[in-house]
Structure I
């Protein structure tokens, strides 16, 4: 997925944390953000599948982004959120540690992912947003939602 830019050169990004990683997604990719959904574990599912949930009649798979990034899982707390995204005809939830902000980002502050970030983790990112004091990794939603690992 490439970074989507509006005709004005501004991209609206939702910024959130997964462990020590600051991430970003275009709000165009986000259906909604939930504080907590009841989940049912799925037998024999990959470790990063936290469970499935019924979201107003639609069954969604919830992916623990900490595990997907190779971090230790953690229990839900008051900051934990499920970011519901749609990829093709499927809706999935991304379990994240904390939502930070929604920002209008000028196109010149978005850069491609550095070529030296590769491997499994590197394919999860489609670019970098240079914030004032840190960086946010733009998520490649197609790769993250690919369950074939």
Structure II
């Protein structure tokens, strides 16, 4: 089965590569040491510390696999977005809602999304609705709070 690509900015790719390096070089060794200490203290049967360390090891190894898969299938978001008059991956978009409240978003791939930082996924409802829109265009987005109308103010 073919993996679909993960859209990332160069900055986002660098962050994921740094996280992967940290997991490989630091976290793996920390968890292995924790497992060893837990085994020495109380064996492996009915040892909560050992079980907890093994669970942490599973989490770390799962995250490593996830990051390796994302990085192996990365599609870098182009630097030429600033020249486009339409919203696309990598665009910084200013919008206003029907009540006059403004928001700013950067459209990124799902692996790099961080809504609290204004980085929304191209697969999110708002991200999907904004893609390919021009300044002045309106979009209707279904949210948990109801349908919201957004108007694109600027694209950079």
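Ranked by volume of the Cα convex hull per residue in Å³, which of I, II sits at the highest value? Walk me through the numbers before you get to the answer.
On the way: I: 123; II: 157.
Max of volume of the Cα convex hull per residue in Å³: II.
Hey, helix-only ellipticity at 222 nm (-39500 (n - 2.57) for each DSSP H run of 4 or more, over all residues; to 500) derived from one of I, II reads -1500; which structure? Write out the running numbers ahead of the final one.
Values: I: -1500; II: -12500.
Working through the options, I get structure I.
For which of I, II does relative contact order in percent (Cα under 8 Å, 6 or more apart), calculated from the coordinates, equal 23? Intermediate values should be presented prior to the final figure.
Values: I: 28; II: 23.
This figure was derived from II.
Computed from the coordinates by the stated procedures, all read-outs in this text should not be read as laboratory data. Small disclaimer: the values here were computed from a predicted structure and weren't measured.
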